[in-house]
Structure P
Amino acid sequence: MRVESGAAGDAAEPADRERLRNTLEILVVLLVTFGLSGLSAVLSLVESALAPGGVGGRTVALNPSRSAQSTIDLLYQLLGVLRLTGWAALGLYLLWRGGIAPRVIGLANRIRWRTDVLPGIALAAVIGVPGLALYLGAHAMGISVTIVPASLGDYWWRLPALILSACANSLAEEIIVVAFLLTRLRGLGWSANTALLTSALLRGSYHLYQGLGGGFGNLVMGLIFGRYWQRTNRLWPLIFAHAAIDAIAYIGYTVLHDHVSWLP
């Protein structure tokens, strides 16, 4: 029988502990963030499908009013922004504690117009316009819920709160679902394609409350965003693009929903 040397065994043990630590870290982060949101969204989709009107008969508000009192409602909205920002901070902290600084995952201190802002605008157009068409088509076929991007009262703080919400969504999703998850899966030895598909499936899962159309559209978005990050290692364009898509959806709906007939 062949016996490994003590040195080889000692070297393998820390590596095994590191893999276990990273695996547990992924599971815990997803449990308290988007993994749990994905399970909740699946239940929401099943509930919609079993309801009398089906998926197409349900309405979902993305930024609902939480209180009849303006100040209390504003504080609720800010708490939602703070929660998402905390998720993003958790991902950054865990990566930093593991020796991976923000600049390593594409969050350089200096934002560049050519390599960060312009690609973000392009990605927003590539994802946003087909995404709107997909939603309208899926809604017409009855496989998408009616999405109300914003239903806040007509308060002075409504538009700033919607913009903050868009930015917080963007930071949390792109840092956790792209930078954190893909970095950790790469550290576990997963192939780039398998990690990318896992990240995209996660993104699609927690949007299933919007129906199959919303889940599929965000799956495609996850594949494009994840591959872009894998090839360029720049995260700011994804954050800018996502924030722009959400902000335009929130504010556009607020401005247009009473004035156009094609918007559900």
Structure Q
Amino acid sequence: MIRGQDSVSGAHFAFTDRWGGVSAAPYAELNLGGAVGDDPAAVRTNRELAAKALGLEPGLVIWMNQVHGRDVALADGPWATAADVPAVDAVVTARRGLALAVLTADCTPVLLADPVAGVAGAAHAGRPGMVAGVVPAAVEAMIALGADPGRIVARTGPAVCGRCYEVPEAMRAEVAAAVPEAWSETSWGTPAVDVTAGVHAQLAALGVRDRQVSPVCTRESGDHYSYRRDRTTGRLAGYVWLEAEGSGREER
């Protein structure tokens, strides 16, 4: 269920795989996306299972309606209703104990935290969002809340790798014009884009030094959802949160 988790000074990062939930094929099993055609009751159950596996209250997990843009929302607490969930691709918070979640199935999930300032952020970086600058926008929003780029810890989760993300030559050129480090080539010799490499280049340019990359390529891994491989499929989630002060919770 949880395929990658670590903690840094009270900041927690976690990524799911596709197993341990209740969704039926083609969403089997732990689909966490509510807009892919799966049974809504199954998605609710899966979100509860994942949150509880992480020791989180399901009601304190913040979700987004992701649209491949660069807008960032500030979360001070849970959204009041489903209609209040913002159409954004990044969310930041200065509230400890509030978990931020990002959904992906090939795009790069980006988790960010400054444990000293008590500020966290999560971003959904697909090719359009990476080019538009959603990750720099998220970092800028965190800085506005008191974060320091030199203290920010960044984790990127399972995503389609640069040797599997084939695109037309014109698209690769357009992406590389905006983010040169995203230029790539598939393992079979055709034009490609490496979104994760582009995201890490953007973070490095902003002064974020503590960065880690998941080794998992979603297109290659049967343990993860991949839109490019399967089209009709579920969504993985990445979670970031900061321990509430005085929680007494042990580091994982």
Structure R
Amino acid sequence: MTVHPVRPEFVPDPSLSQTEMEELQRDIAAAARFEDEMDVLPEAITRTGDAPDVDQTTLSTSADDRTEPPFIAGVDQAFVDDKAVSAIVVLQNGEVIERVSAVERTEIPYIPGLLSFREGGAILAAFAELEADPDVVLVDGSGRIHFREAGLATHIGVTLDVPAVGVAKNLLCGTPEQSLDERYPEGTRIPITADDSVETCPDGTVIGHALQTRQYDSPNRHINPLIVSPGHRVSASTAADIVEATADGYKLPEPTRLADSYADEAKATVE
């Protein structure tokens, strides 16, 4: 099986003007569903590390809900000159079952808020090579935490109609309910709400969370939280649940951490 666009009208087109790109993002946001519509029930997602005789912390589901653990995909990019290298790693019960990559030329420079038009072509090309059918996709980038609620994870999720979560390292927009400059213990979640910088939803709407997936033991240094937001067919709270459940001792969740490593590996083969 290969994963192809379900909404081809949303395939990123870097030849569009900036105004046209922004208008397309508004259409994508209107089509996005920021609520749980996954084949894997959110309440059935647990840490396998909490179960007896299981060592790794990953996503699994109870035997009553499905016959096998879900496929969780991580997506990340690397760059070589004017080429984007997109890598996808799919895990099932903590084991890598598939890795694919694709290389596409980047036709526009980086523009805040329009990342998907620069990187989306390579990501969709990588998905076209994928045999597994992911239950959830974790994307290195923003989802609903975006000026028009259409970050990279939302753009890819809606185009493919796959449950998607945005996992970003920096806050693009919105207002955290607490300062992100403090040192927080692992497991801390700070809601991020829409403000005037988010033009497509009411102020005060929770559009994601700052999630502390890892923290140093020493009080003299700290790790910043991840910025997690729903991309498509996932709620803000479930997006944080999924990322927390797949963060296996590192700041990044395992799917995107492994995709990051594989992107660097694939990058070394690009001429």
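What follows is calculated from the coordinates using simple rules that are stated; it is not laboratory data. Source: prediction; values computed, not measured. Cβ atoms are built from the backbone, for glycine too; each structure is taken alone.
Here is how the numbers come out for the structure above:
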{"quantity": "If semi-axes √(5λ) of the Cα gyration tensor in Å is computed and equals 26, 23, 16, the structure in P, Q, R", "calculated": "Q"}
{"quantity": "Computed 12.7, 37 for Rg and Dmax of the Cα atoms in Å, for residues 143-198 alone - originating structure among P, Q, R", "calculated": "R"}
{"quantity": "Which entry (P, Q, R) yields the derived value 1.9 for distance in nm of label points 7 Å out along Cα→Cβ at positions 135 and 159", "calculated": "P"}
{"quantity": "Winner on Rg/Rh (Cα atoms, Kirkwood Rh), for residues 111-174 alone once structures P, Q, R are ranked, highest first", "calculated": "Q"}
{"quantity": "With semi-axes √(5λ) of the Cα gyration tensor in Å, for residues 71-126 alone derived as 26, 21, 9, matching label from P, Q, R", "calculated": "P"}
